[in-house]
Structure formats: C-alpha cells, structure tokens
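Values in this text are rule-based calculations from the coordinates and carry no lab data. Computed from a prediction, not measured in an experiment: that's the story for all the values here. Cβ atoms are built from the backbone, for glycine too; each structure is taken alone.
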Structure 1
C-alpha cells in the first residue's frame, strides 16, 4: 500500500472505532479540509468542496460547531496516544495564544524535536484559564484511570503552571510533574522553622527537598554560566522519586521546548496564525482536526522519509519534512513532468 492508501485506511479505522455512523460524513470532511492542508478560511474550505457555494459554506459551518463531534475527536486522540501505554510517559503541558484565545495543549514527547499534540482546553483569556483547566484536566485524568490503568503520566510544564491548585490536583490522581518556577517563589527549607520561607533564588543547592505550600517536592537547579541566553538558571519543582536523577529531570525539561516548536508549525506551516475565528468551539474543532493530522503524519510518513545527511543545523524537523512530503503526494502536477534525458540533451546543446 502507498502512504496515501495507508492514511486513508487509518482514517476509516478511526471513524469505525471512535465516531458514530451519523457523524461519519462530517468527520471525513473535517480530516480532508483541516487535518492535512493549509488553513485559509472557513468559507474557503466550503468553496473547495466544488458544490454550490452556499451549500458548501453551510456544511463547513455545521461541522465546526458540532460540539459532540469535537468531544469524540478528543476521545479519539487521547485513546490512540495513551490508552494502550504502560509505564512512565512524559507529556508537555503548555499554553499559547491563537488569535483572541488562550489555549492549553497537552502533547506527547517522542524526543524527535516536535511533540505530538493530543488534547486542548480553550479559554478567552490567560487570566481566566486556570478554573476551566482544572475541570478539563480532572476529566482527562479520570478517563486515563479507567482506560489506561498501567500508564504513569509525567507532566512537564513552564512557570505559568507552577500552581498550588494544579499540584494538588496532580497529586490526588497520582500524576508526576516537572514544573519550572519563578526565582522569587517562597519555599520552606528542611532545616528552617515551619513559619520561615526562603526565596528560591537564594538557594545555592543544585538539588534539595523543599516544601511548597503543603507539597513535599524536590527543587532542581540547572547549571548556569554567564554567557548563557537565559538570565537565570532553571528552577524546577518536581514530585518524581529520587530514582529519577537530577540530570534526567533536566533533560526531560529541555524536551518541553518540543511543544513550543509544535505551536510554531501549527501557526505558520498550517497557517492558523491568520485565522479569524471568534467562537471557542470553532477554534477547538479546528485544532483537534489539526492534531489528528499530526498523528497521521507521525504514524504513516516517518518511515517513508529519506535520511537527512546535512549538517544538524540545516536539517528539517520531522514535521516539516513529513508535511512537505505529503503535499507532494497530494498535489497533481499542472503540466506533465519533463523526462530527465530531455533535460540533459538540452544542457549539452
């Protein structure tokens, strides 16, 4: 089977497994229009259907406002990525701005330069994200407890997520985490009285057990040199056991930047940077279909790509290479290709 045939078969399998027959037409339409092609606009996607303009635009509008289908897509992604896993799985949790929306995204780290996004929570502003995020994460953890009992989730997060409420939620579900924190955060040291708090930037130890609110955690500080880009070292809070060494924790936190690169690819390569969406349910649907496309690319194009022998700084990311490879497969040439022999004869003349 060719790559396109494998991907088509995979889409049909996903529909049969996770999407009811009544939603099949919309699911296939969303994969075709949003998962594996650049985003232009919702109306442009409707006009690409090749039918009456108003009919096409109305079909797209009904698709992107189907909240039930969006929930089924979320279930599909999390199940495919995590439901059959065992042991420790490291996932990045981060947020980014898409137009007027602040969107929290969970992505699986495969240590290949780009994390695979599988889950999102949409909110109007960053200031009001924490409350709905807690509710959405609790639903996710309950799902994983029922469907992936052998999975141990480890969340790797930036400073915004170093929150007492989030830590409490994680510990109540047995979730491990690595969270960077601000240098002025006050913590309790093991040799100080219970009422005394010390700012993290005054602690010189590379690794130390500390208490943050009521959480017994490990404080991990990265190495620091004067010529480094960041003005300060990383200060990491984690509840991972001592068997996971300081160096391993630092390496795992460094992999968090894979999700930052994924955000850039979604915004620039797939052109969601320029979307004009104003409804939370619409941007959520678009992102979930985009995430389905990422999963398809990761699953079915990685082995088809040629090995890159360039200098490391000139190599393409796996996503860009897969994306461009897929676009070549999908694109029908306007003109017939010129035989190589003819080109060589023309050069000799």
Structure 2
C-alpha cells in the first residue's frame, strides 16, 4: 500500500500528469468539466497533497509557524483564530508544542525546518532579552503573543492586562467589597502588568492592598490551590479574591469549596481570560475577557506585515479587555461561619 500520486490520477483518467497538476494547484488551463473529473478521481483514489514537497517547490514560503503551550487554557482559542486569519492571507499554519521536554529553541528550530516565513510564539516564559536573541537567530519575523512591550526585536500582541484586573476590582468595589485579595504568580509572563492594575485599582478605591504571592508555583490550577491553602490559614478570609488568570481561580475555588466556603455567598471570586473553564456552568466565573479571536488575527497581521516589508520595525498591538460578570461574584455577606472555617483550618 502506498499513497496515491498525481501520476496515478493521470493514469486513471488517461490524461497528462501536468493537467492533473494544473487542476490540483487551481491554476488556469483546464476546463470546468476536466476539473470536476480530476477532483472526483482524486477523491475516489484517496489522493492527498504532499505538503512538504509542495513547500520545497515554492520560491516563497507560504507557512507561518506557531509555537504554543498546550497546558495554558487560552492558547487553543488563539490558535483556532490563527488558522482562518492565516488563510485570508494565503498562508498555511504549522504548529509545534512547547512542553516540559521541548524547549522554545527546539520548537522554533522545528518550525524553521518547515521553512516558516514567520514565527508566532504564544505564552512564552522567556525574558525579553532571550526573545530578542531568538528573533536575531532565526532571521524571520517573530511575533510574541501574551506579554511584552514594544522593542526592536519582535512584535508583541497582548491584552491590556492591567486594565482587565482594574475592571474586576472596580466591579467588586461597586458591589461593596472592601477586603479584596489578589493572587499573584511571578512566573506568569504578564504577572507584573496585571499586579500593577490591581494596585492601581485598590489605591483608587482607597482600600488596603492584599497580595497573595504564590512563589515556586506555575500559573495553573495548582498555583491557585496554593493561594487557597494560604488564605485558609488566616483567621479571617477576605470577602473577595481576584485571581491573575482563570486557571488559578479554578484551583482556588476548589480549595475554598472543599473547606466549606460558599462562593459567592462568603467569598466572591474573579479570574482573567474568560477561558472555557470560566464558562463552565459548574464554575460560572466572573472574568476579564481578552478576545482570543482578535489576538489571533492581530498576530497574523503583524507577521504578514513584516514578511511583506522586512524593513519595518516591530510593533505593539494591545487588545482592550472587557469584564464578563457571572455567578462567582456578589455583594459581600461576611458571616461568623466564614471566620470560623478559616480559624478551624488554621488550627
């Protein structure tokens, strides 16, 4: 058994391979009837194009490489938006996942092996200097999605994370909360920006800041769980908690719920991203939304812009967030039970 080729289609129909190639590459030179015959034969024989061979024949690459981290909740949504955006510019997409066993360098090298005309890196934990080093090494435009500021090495597409956190804090303040904690995880690339938003918002509301700094953890559910356990050691819980992202919020929610703390009756909770986790009916999380479709479109637009005009300097594209209010936030209702649970957990 072998994969059917254009030559097989040509032999099946009794036409030249060149004619089959014209049809399958959607080039002029064949009648509509011939095109229909060739396409029907391709389906009948189970023909699929050899993308690698086609790429090698092209004088100009029509592939954009995308590096992503599959464990991050929002990245699949951004990737989903990248495909149609790339197709609008007649580019294909090559994906490569960064995992615990695959470094950013390995992922980027793999994408370059597919002759990618540009590289889009989503959710990288590399520093700006390290990313500039990557951009210099690869010699093609690099777009970083998720965090960063304007620089001379690579384009940046990110949300206004500080504004999103400010929206969450203001929402809680308007509900009447005055004890609002914030879960901060330094390893998250946009962590510093989002923390600034929290500190600005509590200062504006003239309430004390309460930062739960989760050290030595990642910015997934486990980081939120660590923050939850730290909060449960206190004699008194805050009336509201703002998490740096939805995954942390979900981990925090699980710890509080298992301890018998009712959300939002005793503690209101918000996240950031408006990921699929937040939208689950069992979670129903109030969250600052960063539009993944817009981020995916802008990532491709930034890449194509510099593919077409290499002399252009990299740019910064910032997506404005919005707050999606759900059932995890409500007016404060501090009860003795909440204090008792926290005190019992500590004991």
Structure responsible for 23.8, with mean count of other Cβ atoms within 10 Å over residues 158-165 calculated and labels 1, 2 on offer | 2
Using FRET efficiency 1/(1 + (r/R0)^6) of positions 86 and 126 (r between Cβ atoms, R0 = 35 Å, to 0.05) as the calculated read-out, with 0.50 as its value, let me know the right label among 1, 2.
-> 1
Between structures 1, 2, where is Rg/Rh (Cα atoms, Kirkwood Rh), for residues 14-205 alone highest?
-> 2
0.25 is what came out when FRET efficiency 1/(1 + (r/R0)^6) of positions 230 and 278 (r between Cβ atoms, R0 = 30 Å, to 0.05) was calculated for one structure; which of 1, 2 is it?
-> 1
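Which structure, out of 1, 2, was mean count of other Cβ atoms within 10 Å over residues 62-69 calculated from, if the result is 23.5?
It must be structure 2, since only it matches.
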To which of 1, 2 does the computed value -0.47, -0.82, -1.08, -1.34 (log10 I(q)/I(0) by the Debye sum over Cα atoms at q = 0.08, 0.11, 0.13, 0.15 Å⁻¹) belong?
-> 1
